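Structures follow.
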Structure I
Amino acid sequence: MTNKLSLSIMCADQLNLKGALEDAAHIRANFIHADIMDGNFVHNITLGFDQLRMLAENSSVPVDAHLMVSNLDMAIPLVLDTGCSHVCFHIEATHTPIRYLRQIRESGKQAGIAINPHGSIDFLQHLHQYVDYVLVMTVEPGFAGQKFLEHTALKIKEIRELIGPDKDIMVDGNIGLDSARLCREYGANVFVLGTSVAYSQQQINEAQIQTFRDKLDVPVQ
């Protein structure tokens, strides 16, 4: 699998999101990672769907949307109308994931499942054929700047064995050089970069991103 970068828009300067889009294009990121939090599924609130639409419409870099919301019946139709290329939701938020995965795929987008650090992956035995990618949270979801949870690397290994070699495994949560190496060793290939690498005081850090590319063998697209 090709290694890829996704820049977390949550860690950028929220008063200059246009600049963040330009930065992502300049460093040739594969994706912009947009977290949607409802204050219910997690104890934080981030972008709304109108903001997400504006980001996607004005970005030359594909936007992957990570739904951390409780009401998927409400959220899925809204996110599908934003222009994002990838949409994932938490398996913990629903008892009917196939319905949502089909809905996302039928809209022409890539459909993903997100898994909390302590969540079970047993469901993938029955769902992997409906999933285009898996997002593994390597910190508890909701806030940036948390400590990387090393046990999640073993979860990545099990997921790779279940979904095979051809689907992306994305990792999100305090992804730096050391944690990324560990995740890659166990099968991850898409790295969501935030304050550990991509941003210093909400400003893009090109030097650190280039070092990450060189050390992790992430090609420029």
Structure II
Amino acid sequence: MTSVSPSYEEWIEFCFKDGYAWFNGKREVNPKFEIDNPVLVTDYLTRLFENPAFIAQRYDRHEIAEAIWFIFGVGSGYCSDMREPMVPPEKQIKCIHTVGIFYQNLLDKICNRDGTMADVDVTNTDDVDKAVYMIWDMDGLECGAMERKYAYLASPILSVLDSILSLRTSTCLKSALHGLGHIASCHPENVSRIVNDFLHKQNDSPEWLRQYARQARKGVIQ
């Protein structure tokens, strides 16, 4: 490890250009990108999630898809870093809340072929949509609502998942339902309430998505 940390802009470029390939052993990078500072990681994540719109103009869909896998998954471990004891709980909670902004201001705009196929399930055919669908199944964010030692993160996570269910694209909706399905056994009443509200308010959503919501409510999802 090195004591020199990358700037925010350097970190962004690493995440969207090199991170996924580096994790898979296909690229060498400067050791400074192996950040040994969970507070800095949390600050960088929060900054990205709060203001993500530029990503769609700067990077192509393949780069964005790989970066989503890297940032939210075990490739970087950033979501685990964010929950380290040295990171103040208020910073952790703020970071979780900004995930909802990330969905609203970036993912909901680029998913489902930039919204042109909003009701079609493309989570098995489009790299971006596949990655977005899996955000809450990467051994990262969802753990904050599943382990007792992170009990203070459960309510923020449920709130974010609930907020995502008001978005437009079916991939973002399915992604949130996927997350709710994974934490249903830990928070059955809250998950049932959120899914029931979704089914009531989004009564014009496609039947395949409504069926997925019913499965998520029971915790039976893939």
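The numbers here are math on the coordinates, done by the rules we state, and not lab data. Everything quoted here is computed from the prediction, not taken from an experiment. Cβ atoms are built from the backbone, for glycine too; each structure is taken alone.
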Legend entry - Structure responsible for 32, 26, 18, with Cα extents along the principal axes in Å, for residues 107-170 alone calculated and labels I, II on offer: I
Legend entry - Which of I, II yields 2.8 [distance in nm of label points 7 Å out along Cα→Cβ at positions 43 and 59, calculated]: I
Legend entry - Which of I, II yields 22.4 [mean count of other Cβ atoms within 10 Å over residues 67-74, calculated]: II
Legend entry - Entry that produces -16500 once helix-only ellipticity at 222 nm (-39500 (n - 2.57) for each DSSP H run of 4 or more, over all residues; to 500) is calculated, selected from I, II: II
Legend entry - Source structure (of I, II) for distance in nm of label points 7 Å out along Cα→Cβ at positions 11 and 91, computed value 0.9: II
Legend entry - relative contact order in percent (Cα under 8 Å, 6 or more apart) - structure with the largest value, from I, II: I
Legend entry - Given 29, 21, 14 for semi-axes √(5λ) of the Cα gyration tensor in Å, calculated: source structure among I, II: II
